[in-house]
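Listed below are the structures to be examined.
Just so it is clear, none of the values below were taken in a lab; they were calculated from the coordinates. Every value quoted in this text rests on a predicted model; they were computed, and no experiment measured them. Cβ atoms are built from the backbone, for glycine too; each structure is taken alone.
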Structure 1
Amino acid sequence: MQTFDLKNSTVRELNAALHDEASAGAEFHVVHPNGKHSVAVGAMYDTRVTIDGHVGYYCAGMNQHATITVNGNAGSGCAENMMSGTVRVTGNASQYCGATAHGGLLVVEGDTSSRCGISMKGVDIVVGGSVGNMSAFMAQKGRLVVCGDAGDALGDSLYEARIYVGGEVASLGADCIEKEMRDEHVAELTDLLARAGMKDADIAKFRRYGSARKLYNFSIDHAGEY
């Protein structure tokens, strides 16, 4: 295991090591992140990275293949545009967590702020707590699971992403509606929660939300909803 102490090493040095093919299959331990930004960005190989402490903006952005764990809280844009792999935050994450992410699994064990999963394009996001306003705004593909509550305008201008919420929803955004929870969705949700390490969540409390598909093409009848 290679240790990076960010009191002495730079974030650039850490990220360069994660971009190196030699990091494939290796383990990295990062200490004293002290809220630094862009920690473990662009990891390209099946590396395991454990970060002990709080991180700033854009931690684990553009992740590919790596398994990254933050033992603390994460600032804005955590796992933005991740492509694959797994990112886990054991605390809370700030706004636009998982924005534009294309694949992989993002787990936040605590709460996230506004715009969680904005414009997600295939990622699976599981939040153990609650999410803020405008979460899954313009989400195109993937699944967002919220074990707690969701803020206003959930799923605004949603495309084909699926949303599961175990708590209360303050309000739904334009073109987002509650949908039937069929057996296939129960199986999907059960699998996602198990993968996230939250298999004890009460499946019966969850409701499913998706697109009403009224805003795919402009219609004068729905002009007021755009």
Structure 2
Amino acid sequence: MHEKILIVEDEKKLSRFIELELQHEGYRTTTAFTGKEALTYALEENFDLILLDIMIPEPDGMTVCKKILSITQVPIIFLTAKAQTSEKVEGLDSGAVDYVTKPFEIEELLARIRANLRNSFIEKGEILRYDDLEINKRTHAVMRDGQPIELRKKEFQLLSFFMENAEKVISRDELLNNVWGLEFCQGSNVIDVHIRHLREKIDTESSRKLIHTIRGFGYVFKTDL
């Protein structure tokens, strides 16, 4: 699954430049040039991240950010031509996850986007997403990079717990207590078996590895170590 990004920037040359760079990196993009357009798109479509210029035509970026975050938890990165600390603080206080000061190097912007897409584990109702993996807690549907994956009940519970604790080191005891509980038979290798099966299904040769073993501690669910 390729992440979908809304670009809100009234400088059309800059907007087009960002759009082309993001598309080159494999992102899907939508562009808006005013606060009104941004709100319309944000209310009608689901985005994985929003790049939002503060100084856009009415309503301004701060107002747009607050309105969007009142209905969804999509990560918002502010683009600002001002470097004053007060404005950065105001932007972060309004709910944005990050900011990039113009002019910027495209490599920096891409790095900020990658970091916030990775680190902001998004939970929207029954849908959990991390990187290109998505699960539906109600239907037990699992998708990676748009492809369905069939999991057994315990494998799904294990994956759900990993995603809910993404990027945290999880001990074997935590897995036993939260996934198996009283069902666990002392002395069995149930964890090893289920993690091996889960890895075979979601960590294919063509995908980024998500389940990592931390020797002496347990496991961590993240895109890289």
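Comparing 1, 2, where is mean count of other Cβ atoms within 10 Å over residues 7-14 highest?
Numbers: 1: 13.6; 2: 17.9.
Structure 2 gives the largest value of mean count of other Cβ atoms within 10 Å over residues 7-14 among 1, 2.
Who wins on Kirkwood radius over Cα pairs in Å among 1, 2, i.e. which is largest? Before the final figure, lay out each step's value.
Values: 1: 17.5; 2: 19.2.
Comparing 1, 2 by Kirkwood radius over Cα pairs in Å, the maximum is at 2.
Where is mean count of other Cβ atoms within 10 Å over residues 127-134 largest, in which of 1, 2? Write down the numbers at each step before the final one.
Numbers: 1: 23.5; 2: 20.0.
Result for mean count of other Cβ atoms within 10 Å over residues 127-134 over 1, 2: largest is 1.
Identify which of structures 1, 2 gives the largest calculated value of distance in nm of label points 7 Å out along Cα→Cβ at positions 47 and 71.
Greatest value across 1, 2: structure 1.
Kindly point out which one of 1, 2 the value 10 was derived from, the read-out being relative contact order in percent (Cα under 8 Å, 6 or more apart). Before the final figure, lay out the partial values.
Numbers: 1: 10; 2: 13.
Structure of origin is 1.
Consider the structures 1, 2: one of them gives 2.6 for distance in nm of label points 7 Å out along Cα→Cβ at positions 15 and 151 as calculated from the coordinates. Say which.
The read-out was computed on structure 1.
Consider the structures 1, 2: one of them gives -3000 for helix-only ellipticity at 222 nm (-39500 (n - 2.57) for each DSSP H run of 4 or more, over all residues; to 500) as calculated from the coordinates. Say which. Could you put the intermediate results ahead of the total?
Details: 1: -3000; 2: -11000.
Matching structure: 1.
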